[in-house]
Structure I
Amino acid sequence: MHDLEHGYTLLWYDDTTDQRAARQIAEAFEPADEVIVAPWTSADEAESGTFPAGTHVALTHWSAEQQGVFEYCTAPSGGALQQFLDAHPIGDSPEPGAP
């Protein structure tokens, strides 16, 4: 959560997704884009549920308005990630640039 407060975007993937592909897509972006790639585990499912049917990747951001923003995808996609980052930049967060 702390990283989200500073404008990071999380790219979550479920166990059907090619982990390497998800990481490669995120690594293709500038480090300043602050993308974290993480598996959506059974513990996450127990706490927050599963992804919507037919989706295997979730992009999340915490906005300056203190609201979570989510986008679900069928597979990792550089284009989808870029569009999400454009719509929800680091500056649109509660504490952009804070240490």
Structure II
Amino acid sequence: MEMLFVISTDQGGEILAPLAHACIRKGIMWGCFFTNDGVRLLADSSIRSLMDAAKPALACEHSWQRFMAGESCPVELGSQTSHSALLASAARVVTI
């Protein structure tokens, strides 16, 4: 994957959305890992719709349980080990 976005704050939507759209326009393979309260962004329908283009899109299972318990996660749940594997496979990492 060329670009990995690691989203760790629920204030990151205004940054993530334009970057994701730019990747889509340029045909850049990108993925997302949501952690901490950044998982709350997945409740936003505009962010959720972008995740169809992300390869892959994962949310930290512990963060999801902490901040979104009772809700169905729209992306794959993963662990910090999953996060580490994504970091190793990404050419560039942007933390938000």
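So helix-only ellipticity at 222 nm (-39500 (n - 2.57) for each DSSP H run of 4 or more, over all residues; to 500), computed for just one structure, reads -8000; which one of I, II is that? Corresponding structure: I. Taking mean count of other Cβ atoms within 10 Å over residues 43-50 as the criterion, the top structure among I, II is II, with the largest value. As an exercise: FRET efficiency 1/(1 + (r/R0)^6) of positions 19 and 67 (r between Cβ atoms, R0 = 25 Å, to 0.05), calculated from one structure in I, II, equals 0.65. Which structure is it? Comparing all candidates, it corresponds to II. When Rg and Dmax of the Cα atoms in Å is computed for each of I, II, the one that comes out at 12.9, 37 is I.
Bear in mind these aren't lab numbers, they're just calculated from the coordinates by the rules spelled out. Keep in mind it's a predicted model, so treat the numbers as computed, not measured. Cβ atoms are built from the backbone, for glycine too; each structure is taken alone.
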